Structure P
Amino acid sequence: MPFYRTAREKKLPYEPLFKDVEIPIKGEILKADINQNSLNGDIPVYFVKHDEFYDRKNLYGTSKGDYLDNAERFIFFCRSILELCRKANFEPDIIHCHEWQTGLIPVYLKTLYNKDKIFSKTATLYSIHNVAYQGIFGEEVFEKTCLPKRFFSSNGVEHYGKINFMKAGIIYADIINTVSQKYSEEIQTEEYGCGLQRILKDRADVLFGVMNGVDYTEWNPETDKFIVANYNANDLSGKMKCKEDLLLQFNLPISLKNRPLLGVVSRLTEQKGFDLLAETLDDLMAYDIGFILLGTGNEIYHKLFQEFARRYPERIGVYIAYDNKLAHKIEAGADIFLMPSRYEPCGLSQIYSLKYGTIPLVRATGGLDDTIQDYNSKDGTGNGFKFGEYKANAFLDKVKEALKIFSKREKWDQLMKNAMSEDFSWERSAKVYLGLYEKALSMRTVVKEKTKYKSKIL
């Protein structure tokens with residue numbers, strides 16, 4: 001990974017591995033230092049140090065927009081990874097690339113590095129976490145990649161006259177995946193594909209969905225160090241204490257502890273359904289409920305929800321920030337967790353909520369649809385509430401349904417236990433990824449024998 005300033009500030013111990021590794025970019029040779037650390041003292045982590053690119057306050061940009069040199073920053077990073085392998089004489093079986101920032105690696109392996117013995121058996125898996133962020137830059141950026149000119153075409157990395165890093169990953173990787181099965185299907189449509197739907201559909205035979213996992217050592221009400229009382233499905237008494245603590249955190253009256261408490265932890269963007277929430281919140285306040293929101297994002301939503309808090313000071317608490325400790329408290333103390341997303345590749349908060357017995361209320365899209373089963377009051381099955389149409393009245397109706405079930409204590413307790421019994425650990429997801437790695441290796445062998453590293457699309 002890049003040696004970001006945020007990694008340095010943690011003051012983790014590291015060892016210099018290689019100094020002044022030469023990285024070709026935009027007609028010149030830049031240099032990178034490679035430092036080594038480890039995860040849990042076991043898994044090596046390599047930091048690419050180039051202060052001009054990575055010693056910055058933020059990762060990709062500021063509140064005013066993306067950094068203007070993001071193309072150069074991640075061209076450099078992609079080349080650094082491959083040059084590190086060469087320098088260390090490391091022959092990778094798989095290079096697992098994520099998002100547009102590493103989208104050039106698959107094309108580099110099949111062009112500039114296609115005769116390098118180090119990579120003669122290397123396969124690639126390309127993971128798309130959000131197809132809306134594609135790494136699109138002007139045509140002038142292409143020459144900085146050092147790729148042959150013929151690759152700037154509709155069959156290559158060019159997309160509507162610009163270079164598209166994500167398109168490069170999609171076309172040249174051996175296997176592609178998204179972070180949920182539903183999202184892998186959605187992005188092949190015009191509504192969700194963000195302009196790449198045709199290309200994704202062309203590669204549908206190697207496009208898979210793998211649900212993200214969560215770390216239950218961090219997100220577990222039995223062991224959570226941030227909450228005032230621990231609890232589990234067999235003893236829910238601690239949850240009420242967490243609810244009382246949460247109300248105190250937001251300076252809301254403790255009398256709300258016996259009323260439904262709705263919680264949100266999110267980036268405040270339209271993608272997350274905040275237009276629906278804003279349209280319905282006055283209507284929701286007609287019911288005897290509390291509402292708590294934690295997040296940061298678009299300024300328009302900052303002002304809008306702060307105004308709601310001023311309008312309903314006894315029932316709405318809003319904190320505009322990112323606060324991990326407070327996020328844990330909301331997961332533990334709220335009764336219902338709202339995620340009315342316009343689209344959601346995977347979503348993690350609804351999975352955290354399940355474990356905490358905080359019932360997710362979501363829109364049926366992407367990973368939300370894959371992880372949440374709508375509650376059936378007749379047979380007691382399901383783990384949450386789910387609505388389909390992206391409209392305010394559909395969202396409002398589903399909240400009303402949830403509030404009705406909340407009033408029936410026995411049914412709600414069963415629903416909480418259903419939710420808390422779910423398992424979305426990484427152990428399950430890792431097994432699926434292992435299968436994709438094996439599939440990618442078998443396909444890489446076929447590609448090598450048949451095309452000598454040239455993409456069949458070319």
Structure Q
Amino acid sequence: MSPSNHLPTFNMKVVVQETGLKPDTLRAWERRYGVPNPERTSGGHRLYSQHEIDLLKWLVARQEEGMSISHAVELWQQLESDGQNPLLTMETAVSEPILPHITGEQVDELREAWIEACLAFDEYQAQHLLARAFALFSIETVCYQVLQQGLTDIGKGWYEGTVSVQQEHFASALALRQLEALLVAMPAPTRNGRIIVACPPTELHTFAPLMISLMLRRQGWDVVYLGANVPLDRLEASVAQIKPLLVLLSAQTLTAAAQMLPLAQKLAELGVLLAFGGAVFNHIEQIAGSIPGHFLGNTLAEVPQIVEKLIQTSPAIGNVKKPSKAYQAAYNHFAERRSAIEAYLHASPALAQMPTALLNNTNHEFGNDVEAALHLGDMVMVEANLDWVKGLLLNNHTRLTDMTLQHYLQQYHEAVKAVMDEKLAMPLLDWFA
């Protein structure tokens with residue numbers, strides 16, 4: 001390499017024009033990663049060499065392939081330490097998805113200790129363990145293998161009845177505060193274009209969209225995070241103002257997925273790229289085929305790479321299953337008669353032994369699932385949720401048996417036949433039959 005390439009020649013304006021990076025980004029990279037490393041004039045102004053401009057272009061190219069800036073710098077330094085010239089070994093750049101994969105007893109032990117601290121409501125110890133984890137491992141490793149996996153394990157305990165609602169909420173709140181703090185600390189965006197991340201109406205779980213926002217920010221994207229339970233009308237107004245490259249929606253429940261449908265249809269009309277994901281799409285695979293957009297995959301770790309490809313290629317939406325006219329009529333009729341159905345159940349002597357609070361909760365959850373499945377055009381989606389509800393009831397209410405749920409469904413069937421018009425309710429009655 002010619003020594004002249006290392007001569008400090010160019011001011012920041014030239015570097016900005018050559019690389020497309022913003023001055024704030026250049027200063028942030030210099031401060032955080034030590035690259036670039038410009039000389040200073042007597043007046044304190046930065047002067048860059050051609051080599052540093054080439055280095056910056058190389059780093060930008062790696063980002064465009066889906067690599068985080070920290071990993072790109074590490075790769076450059078590793079190649080140099082191996083005696084290679086990174087500018088001549090472009091093929092070494094990783095183009096496949098880079099998924100955090102650090103295993104070992106240390107990560108597992110930290111996660112188990114964090115879970116134990118959360119279950120003991122020991123905030124100081126839980127925060128101390130996270131600080132230790134961030135000192136030892138990358139942000140990706142801590143987020144995916146400590147926070148996400150830890151919350152998954154705690155959620156499983158809640159489902160099985162070994163973890164209380166209060167313990168689960170305490171752990172979730174700690175994890176959310178940690179993600180929010182990391183998000184605030186991210187440097188300014190380095191890439192052009194904005195991405196909206198939000199939850200549709202009724203969706204209150206924000207861990208997944210916060211995690212996605214953080215990982216996309218680490219890749220240099222300008223992410224506009226709108227949070228939980230975003231009204232459709234306001235989100236449409238925000239889309240018109242922000243003009244995003246991509247809108248990303250997260251849903252954990254069947255009801256939230258159904259609430260996503262009208263927005264997805266509107267975005268498709270406007271030609272705005274939509275991606276979606278969440279636990280409910282992994283649990284009930286049929287839903288993804290009903291949403292006019294692009295499914296983000298089954299794991300959070302895959303999302304940043306999928307987003308990169310979507311923005312680069314803007315693929316057309318595949319075939320979407322639209323609800324039939326019969327389903328649309330059944331949905332509208334059920335929404336009108338739902339309160340009457342639930343009143344019928346409360347008056348039913350056959351359910352008199354069921355505690356009122358439990359009956360109210362079961363009516364609410366099951367009614368929401370039925371309404372969502374009718375809206376999405378497939379009552380089979382309700383069946384996928386029934387096993388989950390059955391397990392939840394059996395694990396947390398020892399007096400309830402499998403026959404209890406079956407008995408409830410039989411009474412619901414009777415209520416539908418008594419309250420709804422038989423012709424309009426046909427998709428629902430067919431499913432019950």
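Quick check on the output: 3.6 is distance in nm of label points 7 Å out along Cα→Cβ at positions 166 and 198, derived from one of P, Q. Which one produced it?
The structure behind it is Q.
To test your reading of the models, identify which of P, Q gives 22, 51, 25, 2 for P(r) over Cα pairs in 20 Å bins from 0, in percent when calculated.
It was calculated from structure P.
For the read-out distance in nm of label points 7 Å out along Cα→Cβ at positions 14 and 374, a value of 4.9 was computed from one structure; give its label from P, Q.
Working: P: 4.9; Q: 7.0.
Among P, Q, the structure yielding 4.9 for distance in nm of label points 7 Å out along Cα→Cβ at positions 14 and 374 is P.
Please state which of the structures P, Q yields 2.5 when distance in nm of label points 7 Å out along Cα→Cβ at positions 262 and 414 is computed from it. Mind dumping the intermediate values first?
Values: P: 2.5; Q: 3.5.
Derived from the structure labelled P.
If helix-only ellipticity at 222 nm (-39500 (n - 2.57) for each DSSP H run of 4 or more, over all residues; to 500) comes out at -11000 when worked out from the coordinates, which of P, Q was used?
Among P, Q, the structure yielding -11000 for helix-only ellipticity at 222 nm (-39500 (n - 2.57) for each DSSP H run of 4 or more, over all residues; to 500) is P.
Can you tell which of P, Q yields 5.5 when distance in nm of label points 7 Å out along Cα→Cβ at positions 206 and 286 is derived from it?
This figure was derived from P.
Out of P, Q, which one gives 4.6 for distance in nm of label points 7 Å out along Cα→Cβ at positions 110 and 366 as computed from the coordinates?
This figure was derived from Q.
No value in this document is a laboratory result; all are computed from the given coordinates. A quick note: this is a predicted structure, and the numbers were derived from the prediction, not measured. Cβ atoms are built from the backbone, for glycine too; each structure is taken alone.
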